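What follows is a set of structures for review.
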Structure 1
Amino acid sequence: MIEGLLFAIMAGLFISLQTVFNARVSDKAGSWATTVLVLGIGLVTSLPMFFIMDDTRLFDLGGVNKIYLLSGVIGVGLVFCIMQGIRLLGPAYAISLVLVSQLTLAVLIDTFGWFGFSPVPFTINKLAGLGLLIVGIVVFKIEKKPHFRDHQAEKSA
């Protein structure tokens, strides 16, 4: 359990760093060039790790449902869309929306047992958790309006 928590936390940190870095690179290189660069570097990085650490054959996919191989295509969309979201909304707001959409889809996958997972009952706690996340994003985005006195002080300065 602890190991799973640590991996999940590290993934969240990696996703946040990667997407911010990607957005900065795309400012100079463009969105599609950055997507190609990032995924290409990922391939160059992961291939040696596979040969060093993995105990299975690279293309020994046996009974894998072929639709799951679309995850590479989904990865292209992921990199591109998060990069655009951060560029247009800023890191915190974009990642907040990503988290809510990820959790919503994960709850649907759990609840209906999609993609071979065992169904997990949908509970009021899950609904409340999703609702709290959404309310948290709304609160996060509320702009503080200057009070009349603050506004007057700015004018006289």
Structure 2
Amino acid sequence: MKEKIIACFSGGKDSTYMLHKLLRGNKYEVVSLLTTVTTYDEISGHMIDYKWIEAQAASIGIPLYKIQYPLYDGKGFEKGLIDAMNHFGQQGLSKIAFGDLFLEDCIEYKKNLVESNGYELVLPLAGINTKQLVQEFIELSFISILVLLRTPHEW
């Protein structure tokens, strides 16, 4: 029997590949995608409209859970994530996956946050060789679509 897990999903290549690995593996059943959204309904990591993530989740067929908070509000992110973990914890879940690769400080921060709330952090891509990741991404025929381009003066 597969272990149930929540997958944090931004729609970017790292979270998409992480989700692919979880879905194709024999260990986990992804019961929900979890995404972070600003109060402007933009995905906080990529600043694209939330509708793109909704469309991706719908096409994959996995429910999408939205954490919404003001941009650059770390406490809002923490509260939203804790609320989500509590919500899913009531359903018996205790594992959450992120697509982080290398950022040790981010990994440590997330690990402390999720473990202090009774969850196990799962990082299917942590430490993966990026050349290998790109090669596998290409071999699997993943297609990237540019949905937003911001010029430097828009940042």
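Throughout, read-outs are computed from the coordinates displayed, never taken from laboratory work. Quantities reported herein were computed from a predicted structural model and do not represent experimental measurements. Cβ atoms are built from the backbone, for glycine too; each structure is taken alone.
Of the structures labelled 1, 2, one was used to calculate FRET efficiency 1/(1 + (r/R0)^6) of positions 53 and 85 (r between Cβ atoms, R0 = 25 Å, to 0.05), giving 0.15. Name it.
Details: 1: 0.15; 2: 0.80.
Value 0.15 for FRET efficiency 1/(1 + (r/R0)^6) of positions 53 and 85 (r between Cβ atoms, R0 = 25 Å, to 0.05) corresponds to 1 out of 1, 2.
Looking at structures 1, 2, which one was distance in nm of label points 7 Å out along Cα→Cβ at positions 5 and 21 calculated from, given that it came out as 0.9? Considering all the candidates, the number was obtained from 2.
Ranked by distance in nm of label points 7 Å out along Cα→Cβ at positions 101 and 133, structures 1, 2 are led by 1, which has the greatest value.
Given -12500 as the derived value for helix-only ellipticity at 222 nm (-39500 (n - 2.57) for each DSSP H run of 4 or more, over all residues; to 500), which of the supplied structures 1, 2 does it correspond to?
On the way: 1: -26000; 2: -12500.
The structure behind it is 2.
Upon calculation of P(r) over Cα pairs in 10 Å bins from 0, in percent from the atomic coordinates, which of the structures 1, 2 produces 10, 39, 39, 11, 1, 0? Comparing all candidates, it corresponds to 2.
Among candidates 1, 2, the computation of relative contact order in percent (Cα under 8 Å, 6 or more apart) that gave 23 used structure 2. Here the criterion is distance in nm of label points 7 Å out along Cα→Cβ at positions 13 and 141, and among 1, 2 the highest value is seen for 1.
A value of 19.4 was derived for mean count of other Cβ atoms within 10 Å over residues 29-36; which structure in 1, 2 was it taken from?
So the calculation was done on 2.
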